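Got some structures for you, see below.
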Structure 1
Amino acid sequence: MSQITPEDVSHLAGLARIALSEEEISKLTGELGAIVAAVESIKEVATQDVVPTSHPIPLGNVFREDVIGETLTTQEALSGAPDHDGSRFRVTAILGEEQ
């Protein structure tokens, strides 16, 4: 069984960009430990004869014909854009932001 430490909680909070007080870290350490223990207890259930499922009732996909319809021209699509270069939308770069 894995043990959740206050350092683990602090690390997770940092990844989620959540500021936690020492009291909150202490409380969440115990709560996350209990959650992990509950999930690990599922490993003890005999599941060799249980078929994996994602839904209790069998479902089927409903498909429709893939018919080409009317589409917008490039100019029509770009007509409401705040910024474009004539053939593409122009957006602010987001790569390179600090993690």
Structure 2
Amino acid sequence: MTALIAVLITGLGTYLIRLSMVIALGRITLSHRAERALSLIPPAVLAALVAQTLVLDEDSLRTLSSWHPAALAAAVVAWRTRSIGWTLVTGMTVLWTIQAVAG
């Protein structure tokens, strides 16, 4: 029960932090330059997370695995289509197919 309470409090805290930003940004006007800079943060964070996952396996370098061809296929689809949906579908399909074939 204690873990459930901790999860609920953490979730509420996260929600309130996000809500405060929505309220704050609703009252001020950002310059076009600031909006453009802020729009680059989510793709940069995602790229950093993906790169870290492809290179590191806990504390050591990751050897070649099914993740690498899936990431390559997803990167090609992202470059060609500029669609997050198709990128995710392609990457996950390649990953699951390779894992199913490899056993």
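The numbers here are math on the coordinates, done by the rules we state, and not lab data. Every value quoted in this text rests on a predicted model; they were computed, and no experiment measured them. Cβ atoms are built from the backbone, for glycine too; each structure is taken alone.
Taking FRET efficiency 1/(1 + (r/R0)^6) of positions 37 and 77 (r between Cβ atoms, R0 = 41 Å, to 0.05) as the criterion, the top structure among 1, 2 is 2, with the largest value.
Which structure, out of 1, 2, was Rg and Dmax of the Cα atoms in Å derived from, given a value of 19.1, 54? This value belongs to structure 2.
Work out the source of -11000 here, i.e. which of 1, 2 gives that when helix-only ellipticity at 222 nm (-39500 (n - 2.57) for each DSSP H run of 4 or more, over all residues; to 500) is computed.
Numbers: 1: -11000; 2: -27000.
Structure 1 accounts for this read-out.
Out of 1, 2, which one gives 102 for volume of the Cα convex hull per residue in Å³, for residues 5-60 alone as computed from the coordinates? It must be structure 2, since only it matches.
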